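Next up: some structures, all given as structure tokens.
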Structure 1
Amino acid sequence: MPFDISIKIAGQAGQGIQSIAEILLKVLKLNGLHVFAYQDYMSRVRGGHNFMQVRISDSPVYSIKEDCNILVALDTNSVDVHRNEVPKGGAIIYDPNSIMVDSPDSRYFPIPLTNLAKEIGSPILSNTISTGSILALLDIDKMDAEEFIKKQFAKKGEETVEKNLKALVKGYIYFLENFRSWKFTDIKAQKKNKTILINGSEAIGFGAIAGGCQFIAAYPMSPSTGVFTYITGKAKEFNIISEQAEDEIAAINMALGASFSGARAMTTTSGGGLSLMAEGLSLAGVMEAPVVVVNAQRPGPATGLATRTGQEDLEYVLHIGHGEFPRFVFAPGHHEEAFYTTIHAFNLSDKYQVPAFILIDQYFADTYATVKEFDLNKVKAISSQQSAFSNDYKRYQITKDGVSPRAYPMQGDFTFIADSHEHTENGHITEDGEVRNKMVEKRFRKLKGMQKEFGKPTYYGDKKAKTVFLAWGSNYGVVRETVAYLKKQKRSAAMLHFNRIYPFPRKEAVAFLKGAKEIITVENNYQGQFGNILKTETGIEADGKILKYDGRPFTVEYILKKLSAIS
């Protein structure tokens, strides 16, 4: 029997929400189940209200739901905030010794987590006890959890491992002994499949490593830090130089220096950090220096909502950097696509000697999902063509396709200049109008080749759908599930998802949208930025916009509610 269950673990920062979720996710994955987990957290180290929502199914899932079948409340506020999200037949697990509940009904399952943890020797173990109770509630064998705990806590010593194993078993048995008659649903372990559990930051980081990244410089800034820390953690193993810069200005210029030296280089940032990189990115444009920039979006302006999600930087990234120069802008829709897109970003940045942007957001970066194992046989590093360099080498040689031969230091017995001024073919500063025209035109001739590269829109749904949703970036999953829901309701609908924003795939967009009677954009910003770009590039204007800018991701329920108001 198919199942689709949502679990919400809620409490204050520092109460171990992620610890519970980590064990739970790994165990569910080991049982062949599909999971999708979203983190909602405040910009503070302790206190506040945070939660992690885990969705489980026997088939792939792509977004979160507004309600939850199981709530694990670690403080009283979590009960108050989320109790109405749990329907009749659901479960609310809480510690009656620390959480006050008025008029508890049949949904409430009091488990003395702290007291049970003290019996083993430490109140901290209450998180592991919670995990055991959740597994018992779901009727999932605890054996995989025990194996995970042995590996997870091995470095902390045998005593820590044993205590956590006892805590897991105690939580598991307590639930069975006290709530044996309660049956939640028929969750059965599925056939083991070739999937991995990964979040968006890790998918980008893994893609960067597979794409041949040799240098990364960044200044930590939420929500982009996860990509930087993942690559840094693997830097020694894969011979990557990782540098935590003093600021974003230094980070982009370090990356450009590495690129000039011949290394595949990248940087990661968000919001105000990207603003500081504007001049450096313009330098990349005139130097024709390849560099990959991951911009993890969050709501602005200024500091805005540092740990929330948004899609507000699209138009900014299309134009960042004074002057005009070509660039790639990618916006992967799911984790598998992010891995391969990152590899393509490195390849195409090198091939055309332009900056390549990868736009993600907090929702995408921090969300975990089970995806197919990445096929490394598909991975191939492709760089710009090189030829034998002679003493009359011209770094910025005028070519038919706009791409000049790129030499690295120590590759030949010749010199050339690369700086921020307009230049002649060999890099010397010039103010000659005719040379200026030739150089601008040369740089933009690259667009013809760039237009043909990776990144056609993804179409999902009815071939001749009356309603077509336009999505980009992280909204792939929720819009896909919205289309699937409408199909079950016998309504003709489809999604056109764009994972490459620039150069814009005009021909494909026009062809896909030709027969649509209703076009609706779905975006996490106020102005409907993608809709504006669509109109500029194709002349097609959306019939409606579903927008969200409160810092939280879309849900299917939200889209359907807004759709009913405009259709």
Structure 2
Amino acid sequence: MCARLADVVMAPRTQLQPDRVDTAVNVADLVRRAAQDAPDHLAVVAGKDRLTWAELDRTVDAVAAAWSGAGLVAGFRVALAMSNSLEFVTAYFGALRAGLVAVPLNPASTAEEIGSMLGAVRARVVLADDTAVAAVRAAVDELVGVGSRVLDADAVPVVVPVGVASRPGERSYDELLAAASSAPAVPPADPETLAVLLFTSGAASPPVMLTHRALLANLDQLAAIEPPVMTPADVVLGVLPMCHVYGLNAVLGMVARVAGTLVLVRRFTPEGSLDLVAGEQVTNVPAVPTVFAGWLRAVADDAELARRLASVRLLVSGAAPLPPSLRSALREATGLVVEEGYGLTEAGPVVTSTLCSAGAGTEAARTGTEGRTGTAEEATEQPRPTNRAKHTVGAPLPGVELRIVDETGTEVEVGEPGQVLVRGPNLFSGYWPDGADAPGEKGWLATGDIGYLDEDGDLVLVDRIKELVIVSGFNVYPREVEEAIAELDGVAEVAVVAMPDPQTGEAVRAYVVPAAGAQVSAEEVRRHCEVRLARFKRPSVVEIVPELPRSVTGKVAKASLRRAARESAIGF
């Protein structure tokens, strides 16, 4: 913890207590409410630093006042290029409490990417820790260099280093806090105020606009699941990066909503995170498949892994597909069932969860032609399934509606694939800056995902529309090909993408990662596919690779693979 932040935390309570918060309108109200309900309960663990909810609330007030002291007014954008840390938490909630718009950035982004993102949102301030400060400084230097031609002076952000020395012209986080006014400016309470801008594909696409209403609605939907997903007694592992909506809202936001305890992981290593789980008696682990796979690789002895996860009551996977083999392996090793969900940044993010599944044989609830709606009552009709026959991502959260439609927008029958549409108060307000592609007049959002609802009302994902491979006019779903190849002994991972083909328009290209110590040849993969797949679905090219490129959440970066396949096919 930086020195000034420590001073703020240890400062005596003010005589004037803030008004009671019963209904949150601003996401930062959740911190206030937690401080009023459980002031001495542990809120955040970050290395050796520990804050109670009262201490965190006081610190958030100080940060909000610091933003006001720096001349920032409601609606200004504050970028956070930081790893998971106490400073991220306080800067995020402090920005929201001051009425500012938080713009979390992946700290692993390049200077060029950061410059493009800062310019796109016209951030006034950018906080950067040791993982990002060099790239941030290079990006801002470049903006200054071209600012007279492209941007006005207000669009060149001030760099605020966190935990690193300042350069001339910069203000450190300590200095920002030292300049804080006595009290933060409190903007009018309006749930439709923009809270967060989130980039989903780096600088390649405009950021998602999420209001306080959308973020709080998704937390309310998660809180309506029974039995509860998270309680005040839970200790939650914060391994997901908070620059991603999964870590930012479904984890950080949800912990604040229930006044639980968050244990932050700054840099993930399998051994280090397992030590935290055991040492802090973690009960909930929301994560991505790479975390669970890392644990299984790091601890070969099943009994030892089970011992180190003995305090855990709930494992949840999201942000990337969970291979059934990984889910089975973890259950066999530890007895823990990994629950799974589906979501998207535009939905704040959670849409479905296996925690909402009604169980085998339960008739799917329908609401006429308007879609399927999850309810808290429905979620408790049957025990939670522990051995699903097929790989679903669960039923809609309470208050979320789903429809599956064909190319004409007509709702399809149960079991028939089509595009997944979502409706609910958790949806975004469009893409920055003008709200483009916001939900339509009736509130439905087309997700771009292909899936179907099974007879129990659970969603089964098939693929992404944009990842569809069209071979001689026939649709090939990459996931079907990937699952077929994954059956082959010695295959650890596989990714399938489209490549240009002069005869068929597109063809299937497969990237295959062998398991450790295994030997897999392209010819073996081809022979296997001849048995498992129709001719037009078989890969024209099989490339054996040591690893697959991944995003910050561990999802396979298929855009990189598609680009490589396209360049290879056309010869450059």
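The table below gives the values:
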item	result
Read-out Cα extents along the principal axes in Å, computed value 84, 59, 43, structure in 1, 2	1
With mean count of other Cβ atoms within 10 Å over residues 55-62 derived as 18.9, matching label from 1, 2	1
Which of 1, 2 yields -11500 [helix-only ellipticity at 222 nm (-39500 (n - 2.57) for each DSSP H run of 4 or more, over all residues; to 500), calculated]	1
Comparison of 1, 2 - label where mean count of other Cβ atoms within 10 Å over residues 247-254 is highest	2
Comparison of 1, 2 - label where distance in nm of label points 7 Å out along Cα→Cβ at positions 71 and 87 is highest	2
Structure responsible for 7.8, with distance in nm of label points 7 Å out along Cα→Cβ at positions 175 and 391 calculated and labels 1, 2 on offer	1
Value 6.8, calculated as distance in nm of label points 7 Å out along Cα→Cβ at positions 79 and 399, assigned to which of 1, 2	1
Distance in nm of label points 7 Å out along Cα→Cβ at positions 111 and 215 - structure with the largest value, from 1, 2	1
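Read-outs: derived from the displayed coordinates by stated rules, not from any lab. Just so it is clear, the structure is predicted and the values come from calculations on it, not from any experiment. Cβ atoms are built from the backbone, for glycine too; each structure is taken alone.
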